[in-house]
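Derivation of every value follows stated rules applied to the coordinates shown; laboratory data play no part. Computed from a prediction, not measured in an experiment: that's the story for all the values here. Cβ atoms are built from the backbone, for glycine too; each structure is taken alone.
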Structure 1
């Protein structure tokens, strides 16, 4: 009878043993119980073996098909969550009391008792259902839910292999019939929006329509989970399905709730990765996840951060002892021998190998105890910071280790590259310190500035240096030329073309770049040339730190530095530029300061005419760059020559410049109208070209020093054969 029940042609020893053990009052069963043998475990093992044999037949087309057996279709296409909870395979669920209580309340309703959990990916919807399963196992639920079980239905597995029309519907109807006959089973469908349209073809119904009558009558009980976007897109459109489901909103956890969740999971991750995790590391994990990972949700992103950091530490430092690996291999071989012996009905050999396996398991247990006793590797905040750096590309290690000294010295570091603009450098540094210290709003961009001043004084250069100094990446600069957005229709290119227009799939020139690289300096060059519609977009960015693109995605700007440059009042600044270069003594410099203050006030009043007050009020600082003095120009020449010297070090060639040569470059290269830009061009034309020719001809070799002077209003070049150390 047992063999027939499992649709097996041959009757073997396993069927005889199963039929004996199934009878509780049989002499053999009583004898085994008296010998402290766990009869239930033996029955469970035999059932697994018989079920396995039931699946081991193949049909004529070569696909594995299960014969008629004791395992139901629901068991085949689902996973029992309550069984996993009994075995302790589920992680503990911390918090979410309100959602779990509402879920239990809806499950206890007389009709329409089908809750659906709605929330963003990673907020813990599935974990809430697991929490209910754990409470059912612990009898911490109302009487109506005691002895119930929750199973996860695998829709993909049900659809897989349905070659002919009607096969999927047939499977689903059979599963529904099983659920109707088994009132103690609650089915959980993750990604419930897949029901709408699942298995549908021309002239057939989808899974959602098949389920509707059973849900309406209350014949089956179902829990669903889906994201807000998918619920709106698929389920809200189907009013008949929506009214049968009771929505439960699952918001993102707060930082405090996430910290409590991490504390609850800490032991599980410590045991799995064989590491030690301090509470301070958990606090840093939550803070860094909230601050740097913007495109994902709590608690998922914090748990992922902790898991990856522990895994990376284990890969780098934790190694399995060789004896443990040997034992693992040996145990696999012995298990194979036992399986072969049982298949061949050689039970004497199977018993002998089983004894050998027990010895190996005992040795393994002893080794594991010894390893547990050994000192575990300690996970640090630096390990978490390294993972964040790999995920985002931001040098977060600075945040953990030396951010205080780094931020305090930011002016000093920027002033090395930005000459004569101490006011601008100071204003930018102050705003960045406010952001990093947490004083300013975390929703708004890190800093927003308008840079004004004559051309060639360092406005764009400061933006470039900010990207490399603050974000540790010179490519973290998104430069947008506003002259390209002077017409009304061009403003849409920043966020992407609307649906139905050419270029809809390409994304926005601004939003796409920030979505891919959220830690950037955004430079809007010549803002006065932009259409007023662009200013309306900037209002949203400066106030809320977000911008919605054409596809409806919210792009986060809270980790960007917004810089706008403007040439408004350039004619007024031109006079200052001319006087600045001619300033010689202290009185001249004092006059220049007074003129700069006057020009600054005039330029700011010009700016107020161009920009609306609501936009100007959202800007952290309007910075008017000073005109460069002759001393500033000499310092810029030093900077440019140092850059050239660094490039020549790789060639083993040194370079020295006399004061006369520097003054010649300043006299010939500095221009009131173009600022310091022509200096670079002159060095390129008169010095770099000369060096390039000499390197190619072989006249300049490794170990040479090129001394550059000035005679008769022209540069002179002298070669000396020494070690190139400069």
Structure 2
């Protein structure tokens, strides 16, 4: 059916089949909740608690649909208005509208009670960070108990105070403002609160170490009270990178820091080094300094003593057949003393303090040289020489004769040979005697003056001066050291004679030369093979010869020094030693490491009692390595009989470039004094000749290119350039 609708006022007319029908009017109404006022601390997440909208239709109430729009007009502090809008279409297609306004007003203000400040904090570690972002809760930032009706913000500023290295205090000044009530430039401040957090920074380093000097023993030889002791400074190490404060508590140190040097008394002083780091953390070590009195007594001897033998009848036949007299060493004392005032002195006839007396017989008839040794309670000794004259007087001992002279001839001799068993001449051989005291008597004049007074009748006074001179004998004791030096003969022998029995001696050898042409590239190659480990030297004496700089080790520094000597960059005479000397009777602890022993120190001969006739020495030429070593390189790169080049040679190697090289030709830069034909020979580290080139040159600056493609696999090459009279050596390195 077709219907036509007419809109007339609020009624709807339907025309159908020519008849008008009128519908009954509908009742429709949209009801919104009333506007309200709330506080900013109220929860506005659910606005329906302040009412919802309803639709009244035909007098029936039902909930309206949700608001079509909610507009928040609140600031950051939550204060303002919230407007809710509803729209509903009624049955007559009319949009019904209404709204609710929720007014939000301020409540209780944000105060300091709403702030939880970060408490004080101590940080332990190696350079720890103090950034709040890495600090644990609650030490990092302030926290707030309420945020409604407020907009709190914070900032901070650090003020650092350093107590010591590794110990720091940080005053962290926090400032909090509530943007909802903050008013700048007012006093007192409104909406602003401050707080100071104390952060203690303590560096903790478990790897910190205190390196202290070793216990030290010093001998005082000049001062009876003690000696100045120079100690190494203590050092502290920390991986945290801070400096440790080091102190010492020695009562005798000049300073109380890491250097505890000072004047220390006799005896043992114990003290501590203390390294302080962090806030009072300490590392300690104990050190002992011992000062021993090594000042010997001052001996004074009688200038000779005469004794008479007492008869001895050993076979009981009534006739004396020998004589005997006991003499004590103290009998020769003429007032010996100790400069340090020690009273307990022991007298003996030798360094052995048990020999306090000796028995003299007819065999000692006549003058006998004796020594009176004086020993203090610390074992320090000195002696003086005198004589004892033994006489056969009233005893009338028949056949009482001396069997030897006052001086017994004692000698020290030996032979010096090299490692080829060839005798070595011109070796400086020095024999020294241990220090002894000698008494020197002297007459000192003493002049006395006095005056006589004569008074003349006229009252004039005359004075007559008288003088009288007397002489007093004084004794001086001086320390003397006997020494004698000689050079070994052409057959390598040496001999020292007329030595004193019972005396201590020291024997040492040395030999130096101005130049030597026997060391060449052969020796360099042997040394290089040993250092690289491809062919170690196994001969003990050659190991000693390979220590070119005499530092007790064989390494690259020895090779570099030997190379400089061979190439002429360093003169041979500048080597620390030209020869090293080892007694043939010397036994090495480890023959493959002779430097474990002090083999070339002076040979001590204590209290010599008889001649030593075979003190033979092995002479070792420093740098001479290619004669005996296992696997000798059999090449001749230089005439060892050539004369030293003390004059201007005919050519010079100015430069060799590039050095090191990499698979490209190298060039010699040569300076020739006159035209010459030169021969260059190249050798590898095994001493094998690789290539040889010959070329003639004019006078002046010349260049000579060398194609070394053959040497690709070689690490180091050696060259020799000669004009037939002069030779130049050098090395070339190959880089990968």
Structure 3
């Protein structure tokens, strides 16, 4: 210690001041870096307020003066105002009172009432304003906000990795700097007592040692790199927009943490409408995201907390809300707490997706327990830990030591596939549930046809809750249903929590059968050929559906939009491919292996401008993300609404950045009309028990199809497809 003190004595004065200044500078930089997330969020919030203000002003400039009629009181002379050039709400708001009062025919009552009404409407428009990035505009204000959000993400990562070392450095050097100050002045040292001199010299020596230490130098270098990343000015605008279009979900997740966007999720909706007492307990669960590399939205945090708190539960969020990342957040939390092994069971078609998403969103290692080397990989998982990802078909065939391993959490994706308890895959999953400490089922459609099937899923997890779900709950309505299953089931809808998702515009494109298609159709009906009936409206190069399909594709091509075409039938996809030609980048069918499917989607995503992807709806509609598409075409209606919704959700999900246009191709005077009628009945059941669930206006309209539905369809003792066939034979006058 004496040697260090003597060395420090030689630095008294200017050299000591330089050391102290260097330490202070680094400590201040450390403080700035640690506070950067909040400072940048404050800046982003201010930018959003300005952007929202511009949006509100534009909306008011477009809003006609007549919009105030329902808000204003009686006696307002709107005609007189319009005669003097006041056409919009903005015109009224920006005009001073004295100018309005000077207008001929405009009295005091009109001025007072119209101003009050205009302010009321302006407040409502501001309240409803929802900021959304517009990649087609790319103005400087939006670009600046993107840069700030990129800096926020970098700041969050910096604090997560450096908070401990930087706080330790600041805590250590604070007292040392105070003691070493005296050594910066020879005069102060001259007049100080021996003990004060020694304290100053010891502190100075310690500061010199700290600055020279390899770990401090490495920390300084890391801070230098991070400082560049948290500076919004370091981001190039073209790259920002490229990143947004490819990673919109990640950017919008950061945006949701800023506040002031007008998109804060309603707490009750984010909590899936579970009872208040349970929601409070769940919110109190601390979530460790240190092993997660992506930002969670508020409702996703709650979903992860729910799964942790409840231990055995179903996450039934609507498609596109990020069930996978919520499950990964739970696994990352448990891994941070010392748990080692996790198991994911899923359909083969989404296994690759689980491997990719694990690497993308977390620091956890995923192991593929599928294929020829599954046994060797399984034993590596036993040794090293991580996430083992296997399929329903492989689960029961895993080696006993792998199958029986202690698992901290089991995740079952597309869990509705095990709703039949007698099926072999269901029994294999049930055994895995019993062996696991915790279990999370993921399914966007846990109740497709019967509440009884939903009860089967619950019974795997919490038999006591399953026993409480009875027919009385179903009859009483969805509120009673939700109360009964709240301890095991959490569901949120896109409209509730994902306000940055672009609007989805659905259009029914009805066509009339061509003569050739009509003849094919009647022949299929006479032969009682249901498959032939469904294919007939899209079976020839002259079919009206094919013509409409190519029209939509050509229109999308003019706007540089990407299109996904879904059909149940391979022949239909072949016809579309022949008609569209080189714009098609590939076709995803059930015969295409999962790795090849992902490669086709990647090529589709990377294609510059317009491109077309074809998909068999029960293959391409499951487990593949197609958010590069902004136009979705369904060539024929499906028996189950959930099949169509799942396909649409491939594009209309969190990563989408443009409005999704959904075109349903439907033919008049054929089975398409009958299936749509069936869909209306199934949708009512689906919405009543698997959605948030008060009946919406669209549902009330949907169930009123009596004028189109033949009476035979009302006989529920007859299977649906037989009823449809009987109805069409009746309509065409085919007896028997």
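Descriptive notes on the structure:
- Which of 1, 2, 3 yields 109, 53, 26 [semi-axes √(5λ) of the Cα gyration tensor in Å, calculated]: 2
- Parent structure of the calculated result -1000, given that helix-only ellipticity at 222 nm (-39500 (n - 2.57) for each DSSP H run of 4 or more, over all residues; to 500) is the read-out and 1, 2, 3 the choices: 2
- Each of 1, 2, 3 could give distance in nm of label points 7 Å out along Cα→Cβ at positions 29 and 605, but the derived value 3.6 comes from 3.
- Computed 5.8 for mean projected area of the Cα convex hull in nm², for residues 157-244 alone - originating structure among 1, 2, 3: 1
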